[in-house]
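Scrolling down, you'll hit the structures one after another.
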Structure I
Amino acid sequence: MMNSVYKLLVIVQNLQKGKVNAPMKLETTRLVVQTIDLPLLEAAAERDTHAMEALGFKTNGEWPAPDFHDAIPYFRELLIRNNGTRGFDSWIIAEKNTLEIVGGTGFLGGPDANGIIEIGFATNESHRRKGYAFEAAHALINWALNQEHVQGIVARCEPGNIGSAGVLTKLGFQLDREDAEYCYWTYMPPLTPA
């Protein structure tokens with residue numbers, strides 16, 4: 001724990017000196033998709049809506065969802081290890097006009113030895129069925145496929161999660177297999193003729 005606290009302090013000092021990888025931002029027609037930095041991650045960890053607002057975002061209290069909240073220690077360690085974001089971590093989905101956080105998307109780390117990354121996404125319950133997950137994941141996939149070493153993208157969702165399965169299918173993922181816990185999906189970029 002003390003090692004992580006020390007690393008966090010070093011990150012904050014480096015941020016003040018401009019030596020930390022700054023947040024990345026993608027924009028779609030309706031959304032801002034932005035990497036989560038340490039201040040926003042800490043506000044999410046504490047469910048501190050005032051801190052989120054001070055950072056420029058609004059929330060109706062639904063974000064962070066329990067699954068993401070449970071993963072905060074993993075993403076905190078990833079940000080600390082990478083001295084900020086490299087894009088292969090967690091991103092928020094916010095409505096462009098209001099900057100209300102409507103969900104999250106992102107990757108579970110950088111490309112593996114085969115160039116594969118895993119994407120995930122979720123929208124707040126009050127913002128489902130508006131196409132936000134598809135729009136944000138589509139933008140993030142396009143970003144990822146333009147990054148060096150990325151050869152393919154995988155995803156997983158729980159069996160019976162019709163919404164996520166629909167989004168993955170619409171994005172071009174194909175169901176590979178399923179077990180009692182997850183359905184496993186694969187997206188491979190189209191091959192470019194030589």
Structure II
Amino acid sequence: MKESPVSSYYPQVEILRAPPRRRRWLVAAVLGLVLLVLGGWLINRQAREAEREVRFRQAVLSADKAIHDKRYDWAIASLTKQLSQADGPGQRSQVTQRLGTAYYYKGDYRQAIEWLEAAQASASQPDPMLTLSIAQAAERLGDKPKASRAYRQVIEYLKAGGNPAAKANIKLYEAKIKALSGGA
């Protein structure tokens with residue numbers, strides 16, 4: 001059989017000239033191979049993402065344990081490394097919050113405020129516990145205006161929450177604001 005000039009340039013034309021039964025088999029085989037390769041790639045990608053998430057959680061938990069064990073410098077180094085590897089705003093927010101906590105317990109309140117404010121800025125909604133941590137760090141640093149503003153925000157969050165048990169905390173924070181402003 002003489003090869004046509006079209007099939008020498010376009011070998012896929014031969015598939016079209018094949019008998020219908022063979023053509024169906026070839027198309028099914030090619031499609032099956034494509035699906036197998038794509039499926040394997042997707043599964044491998046999902047496995048890599050899951051493994052990366054597990055490693056992130058393990059590193060964060062190790063840093064939490066280090067903070068608990070008062071190994072603040074190790075926790076800060078570990079969290080700083082994790083910050084560069086964080087995937088997305090949720091992970092970055094977790095890491096920045098823990099960095100603020102580590103610096104707070106280390107006694108570096110200026111750094112603690114910076115990291116806690118960064119965590120607050122990246123959070124999807126305001127977090128009263130972060131604001132309270134900022135207020136406490138500012139109070140320990142001696143930044144009375146910043147501490148008063150943060151305590152006022154905490155009071156607003158507590159009042160908006162409608163929790164009757166929060167009344168005692170509201171009174172406590174109001175007393176702190178009064179003390180910070182010089183009132184007795």
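One of I, II was used to compute helix-only ellipticity at 222 nm (-39500 (n - 2.57) for each DSSP H run of 4 or more, over all residues; to 500), and the answer was -11000. Which one was it?
On the way: I: -11000; II: -28000.
Traced to structure I.
Matching task: 16 is the computed value of relative contact order in percent (Cα under 8 Å, 6 or more apart). Pick the structure from I, II.
Values: I: 16; II: 11.
Working through the options, I get structure I.
Looking at structures I, II, which one was mean count of other Cβ atoms within 10 Å over residues 41-48 calculated from, given that it came out as 10.0?
The read-out was computed on structure II.
As an exercise: Rg/Rh (Cα atoms, Kirkwood Rh), calculated from one structure in I, II, equals 0.96. Which structure is it?
The read-out comes from structure I.
Right, something else. I, II: which one has P(r) over Cα pairs in 5 Å bins from 0, in percent, for residues 81-136 alone, as calculated, at 4, 18, 24, 20, 15, 11, 6, 2? Intermediate results must be reported in sequence, preceding the final value.
Working: I: 4, 18, 24, 20, 15, 11, 6, 2; II: 5, 24, 33, 23, 13, 4.
It was calculated from structure I.
Looking at structures I, II, which one was P(r) over Cα pairs in 10 Å bins from 0, in percent, for residues 33-144 alone calculated from, given that it came out as 14, 49, 32, 4, 0?
I
Laboratory data are not the source of any read-out in this text; all were calculated from the coordinates shown. Predicted model, so just to flag it, every value in this text is computed and none were measured. Cβ atoms are built from the backbone, for glycine too; each structure is taken alone.
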